[in-house]
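Readers should treat all values here as calculations from the given coordinates under stated rules, not as data from a laboratory. These figures come from a predicted structure and were not determined experimentally. Cβ atoms are built from the backbone, for glycine too; each structure is taken alone.
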Structure P
Amino acid sequence: MSEKNNPMSVPTAGSQSHRDSIFVEDAEIISHQAFEGDQYILRIRAKRIAESAQPGSFAHIQCDRSKPLRRPISIMRVSPSEGWVDFLYKAVGEGTRLLAQRKVGEQISTLGPIGVPFKISKPRPLMIGGGVGMPPMIFAAESVKGNKDFQPFVILGSEVPFPFKPKPSQILIPNLPEGVIAAMPLLDDWGIASRLASLQGFAGCHQGYVTDLARAWLESLDEQARTEVEILSCGPHPMLEAVARLAQEYAIPCQVSLEEFMACGVGGCAGCVVEVQTALGPAMKRVCVDGPVFNARDVFV
């Protein structure tokens with residue numbers, strides 16, 4: 001049976017509730033923008049995925065019919081009402097380079113949304129994204145947009161030009177390093193504070209690591225304010241390790257989204273397992289369905 005116009009639930013082993021809302025959709029490419037550094041923003045029409053996705057969810061995308069093995073790509077934004085889903089990805093291998101050649105109007109088989117999402121529970125979420133780890137942070141920030149119970153601060157890092165034109169922020173953040181004013185325009189328009197970091201000398205960006213900027217912000221808070229902070233992060237493994245150490249130093253709860261190579265993406269092959277600390281001792285967990293979001297202290301000990 002054709003997948004087109006017939007999104008279907010994908011049965012998977014286990015009892016986790018999030019597995020009951022994974023769908024296959026033969027999605028239409030609505031737009032496909034190229035940016036410096038082999039970066040792309042892909043928008044597809046995938047209504048069931050858009051309706052069910054949460055910050056931290058990803059989709060397993062068939063990059064090309066010649067490559068049946070799918071690629072996991074984090075979801076950056078969704079519109080449940082309009083039925084579209086946005087992805088930011090970098091063309092680094094054969095699969096994503098084939099994906100970069102796909103055109104508007106083409107159909108692309110998409111499986112999702114997959115994974116345990118971020119859970120935002122504290123008033124001052126600090127969201128730290130690096131490289132292609134930026135999308136979940138943008139999704140998380142949008143999920144609390146306009147909610148007066150939350151005051152998020154988003155730090156984004158990149159060693160290639162950002163896939164947007166940074167702008168001087170209109171939102172003042174006291175006690176950050178002098179001259180650090182570059183922000184993501186979309187976040188600024190939403191009224192969400194953000195700052196950018198890079199080692200490449202980009203104008204207005206912090207010339208250093210995302211954790212340096214996070215530390216400066218944490219130091220600007222008094223003790224009571226720090227109790228209202230939790231960290232959400234996604235990015236390269238060394239960055240996540242550094243974020244986890246920072247969180248431990250300040251005794252701040254921290255969730256991290258891991259990136260691993262995947263085959264099936266729905267928990268069947270166990271090809272993406274990582275060691276996680278549990279109450280019963282070390283255990284092997286699948287990043288695709290037991291994650292990708294984990295408690296940082298359970299992964300980085």
Structure Q
Amino acid sequence: MRIFHDWRAIPAEVRGATVALGNFDGVHLGHARVVRAAHAARPDAPLGVLSFEPHPRELFRPDDPPFRLTLSAERADALGRLGVGLLFELTFDPAFSELSAEQFITEVLHRSVGARHLSCGPDFAFGHRRGGDVAFLAARAEALGIGLSVVPALADASGPISSSRIRRLLQDGYPERASAELGRPWAIRGVVAHGDARGRLLGFPTANIPLGRHLEPARGVYAVTARLPDGTRLRGVANIGRRPTVSEGVESRLEVNLFDWSGDLYGAELSVALHAFLRPERKFAGLDALRAQIEADAAEARKLDLALPHSP
């Protein structure tokens with residue numbers, strides 16, 4: 001995959017792609033439908049996605065709690081698995097946010113990206129203060145000789161599948177249901193940081209990963225699989241929360257114990273996929289009680305039938 005960040009510096013040789021438009025946070029089944037529609041409309045053209053980094057909400061509402069399902073690298077990997085070869089991950093800064101809807105179409109999509117065909121969902125909005133909608137995009141694209149596919153939202157009995165709905169499922173402790181709507185287990189990807197080695201003293205060494213800009217799911221213990229930097233995939237058990245028994249922290253983090261593996265992962269990037277919520281986080285009377293519960297959690301996680309390899 002080739003990734004471009006500056007819309008003013010798109011090389012001429014990548015012009016002419018069929019391009020799916022959107023934020024694509026999570027790259028869920030509805031997003032996949034938009035990407036496939038772009039390819040189906042022009043299978044002869046290179047397949048691209050135009051998205052933004054950071055997410056516009058992060059620019060306009062910086063004090064909101066972290067909400068991202070996928071950060072840049074995880075999103076790119078998920079799009080790559082859909083066959084996307086060109087990712088126009090445009091830097092969304094104050095200057096870009098000032099572009100009018102007309103400028104976004106003529107300057108970015110037409111003159112810079114050189115899109116041959118576009119696809120988007122019915123609610124796609126763009127330009128300064130979201131001044132452009134699908135009707136405006138359709139009219140201007142037709143005038144510029146650009147095709148457009150407007151893809152209906154993918155829905156089930158509960159309504160449209162959306163990033164917002166998946167966020168709620170994770171926050172309510174339903175990773176399996178979130179996985180079904182994503183088309184893969186939801187994963188947190190991050191760099192392993194030094195902790196206080198408390199897990200090692202308890203007999204369960206853990207890799208500690210700050211949540212950073214990721215959404216915080218329900219606090220508690222999960223059965224997980226993890227992908228190591230060399231591609232190895234391992235099963236494990238993870239806690240997400242503030243560790244009230246040993247040290248109530250100000251920020252939640254993910255601590256994962258990998259089964260039947262030992263080694264130094266400090267500084268390495270791991271992708272940890274959540275498969276099942278085992279129990280909520282709670283405070284125990286002491287370290288012995290905590291150790292016994294961790295043993296029970298690990299035993300329960302080992303019993304689950306988690307297919308390997310997964311696609312975090």
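A few remarks follow.
- Identity of the structure behind -7000 (criterion: helix-only ellipticity at 222 nm (-39500 (n - 2.57) for each DSSP H run of 4 or more, over all residues; to 500), calculated), options P, Q: Q
- When mean projected area of the Cα convex hull in nm², for residues 80-223 alone is computed across structures P, Q, the figure 12.1 traces back to Q.
- P(r) over Cα pairs in 20 Å bins from 0, in percent from the coordinates reads 31, 50, 17, 1; which among P, Q: Q
- Of the structures P, Q, the one that 21.0 was derived from, the read-out being mean count of other Cβ atoms within 10 Å over residues 216-223: Q
- Computed 18.1 for mean count of other Cβ atoms within 10 Å over residues 168-175 - originating structure among P, Q: Q
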